[in-house]
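Listed next: structures, encoded as C-alpha cells.
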Structure P
Amino acid sequence: MNGILGSLGIDPFYLFIIVFVLQVVLIILLIILNNKYRHLQKSYTTFMKGRNGKNLEKSIFKKFEELNEISELVKENEEKIQDIYKKMEGHYQKVGIVKYDAFHEMGGNLSFALTMLDQNNNGWIFNAMHSREGCYTYIKEVVKGESYIELSEEEQQCLEKAIYQEEYDIKDMKE
C-alpha cells in the first residue's frame, strides 16, 4: 500500500488524518440526527397518545366541524356589524353646545345653542335664548354640514364644534 500511495505522492499519515476528521464529522452528524429523531419521536408520541388511527381521524373531523361552526358565527357577526353600521349612519353621533348671554342683561350664560348631527353631518341646531321676559327657541335644519337659514355667531360656532368634534377632543386631551 505504501508503494501505491508513494507512487501517487500521498503520505499515508495525511490520509489517516483525513479519514479521522471525516469520522469525527460523521459522528457529530449522527449525534445531531439522533437528537432530532428523539425530539420528533416525543412529538409523535404526545400527538398519538391514547389514539389509534380511527380515534385520530374522529378528532380531526371534530376539529373541522368546530372550524365550520366558527366560520358560520363569523359570517353572522359580520352581517350583524354591517346592520349596526347602517343603523348608526342615521343616528346622531356628533354633538356641539355653546352657552352664551343672548341679551347681555341677565348674566350667567343661560342661553345656549345645541347641534346634533349624524355621520353625514345632517341634523339640526336648537337655539334657546333666555331673557327677562321669557325664553325663545329656534330650530334650524343642517344638511351636509350647512344650514339654509343664516346662523348666528354662536350657532355657527356650535355647528363647527359638532362637525370637528374629534379635533376638539384631541386639543382637550393635549392640554
Structure Q
Amino acid sequence: MKIYTRTGDSGSTGLFGGDRVAKDHPRLSAYGSVDEVNSVIGFALSLLPADTAQTANLRDLLAKVQQDMFVLGADLATPEGARPVVPRVSDEHITELERAIDGLEAELTPLQNFIIPGGHSAGAALHVARTVCRRAERAVVTLAKEENVDTLVIKYLNRLSDLLFVAARWVNSRMNVPEVAWKAP
C-alpha cells in the first residue's frame, strides 16, 4: 500500500466511517493536535537517558500514553454512530493518568511557585508536550461546540497535560537540573 492516496489533493479528507470533511474542519484540528502531542512525547522519550533504571518506569508510562493517544485520535476521527466502531477513551484511562501523576508527584518537592519551562532536554521537551496538549484540549473544546464529543476526551487531555508537567519536573529532578522559579517583576 502506498503512503499517498491522492484523495486529499482537493483539500478534503476522509473520517473513519466514510464521511469527507475539509482539512480545516475542527475535527481534523482536534485529532491533528492530538497527533502533535504524541509526536512531542516521542521526541521527549528520545531525549531520556536510555541506560538508567531510574527512567525505565517513566519510559514505560510515556510509551503507554503514546498508545492511548492513538485511541484518542481514533475516537476524535470517528463521528458518533459511525462505522467502524473504534475503541474509545474510558474512565480507566483517566484513572491511570491520575495514579501516574500521584506517583511521580510523591517523589517531588512541593511546588511553591510558578516555574520557567526548561531544564534537562527531556524535561524541556515534556514541557513542550504539555503546551501542545493544552492546544489539543482547546481544539477539542472548539469541536465539542459544533459536534458531539465524548467528555472523557477533554478530561483525558486535561489530565494528560498535568501528567506531562509533573513528568517534566520529575525528569529535571532526577537529572539534577534545578527548576528556575518565576520571579514577579
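We did not get these values from a lab; they are worked out from the coordinates using the rules stated. Being a predicted model, the structure only gives us computed values, none of them experimental. Cβ atoms are built from the backbone, for glycine too; each structure is taken alone.
State the single structure among P, Q that was used to calculate distance in nm of label points 7 Å out along Cα→Cβ at positions 32 and 80, giving 5.3. List each step's numbers first, then the result.
Working: P: 5.3; Q: 2.5.
Structure of origin is P.
Output the label of whichever structure in P, Q has the greatest value of FRET efficiency 1/(1 + (r/R0)^6) of positions 48 and 128 (r between Cβ atoms, R0 = 25 Å, to 0.05).
Working: P: 0.00; Q: 0.95.
Going through P, Q one by one, FRET efficiency 1/(1 + (r/R0)^6) of positions 48 and 128 (r between Cβ atoms, R0 = 25 Å, to 0.05) peaks for structure Q.
Given a value of 0.85 for FRET efficiency 1/(1 + (r/R0)^6) of positions 64 and 144 (r between Cβ atoms, R0 = 35 Å, to 0.05), calculated from one of P, Q, which structure does it belong to? Please list the in-between numbers first.
Values: P: 0.10; Q: 0.85.
Among P, Q, the structure yielding 0.85 for FRET efficiency 1/(1 + (r/R0)^6) of positions 64 and 144 (r between Cβ atoms, R0 = 35 Å, to 0.05) is Q.
Identify the structure, out of P, Q, from whose coordinates distance in nm of label points 7 Å out along Cα→Cβ at positions 104 and 160 was calculated to give 2.1.
P
Assuming 28 is relative contact order in percent (Cα under 8 Å, 6 or more apart) as calculated from a single structure, say which of P, Q it is.
For relative contact order in percent (Cα under 8 Å, 6 or more apart), the value 28 is produced by structure Q.
For which of P, Q does FRET efficiency 1/(1 + (r/R0)^6) of positions 40 and 136 (r between Cβ atoms, R0 = 41 Å, to 0.05), calculated from the coordinates, equal 1.00?
It was calculated from structure Q.
Volume of the Cα convex hull per residue in Å³ was computed and gave 151; which structure, P, Q, did it come from?
Details: P: 382; Q: 151.
Answer by label: Q.
Which one of P, Q has Cα extents along the principal axes in Å, for residues 56-151 alone, as calculated from the coordinates, equal to 46, 26, 22? Provide the component values of the computation, followed by the final result.
Working: P: 85, 29, 15; Q: 46, 26, 22.
Here the read-out was taken from Q.
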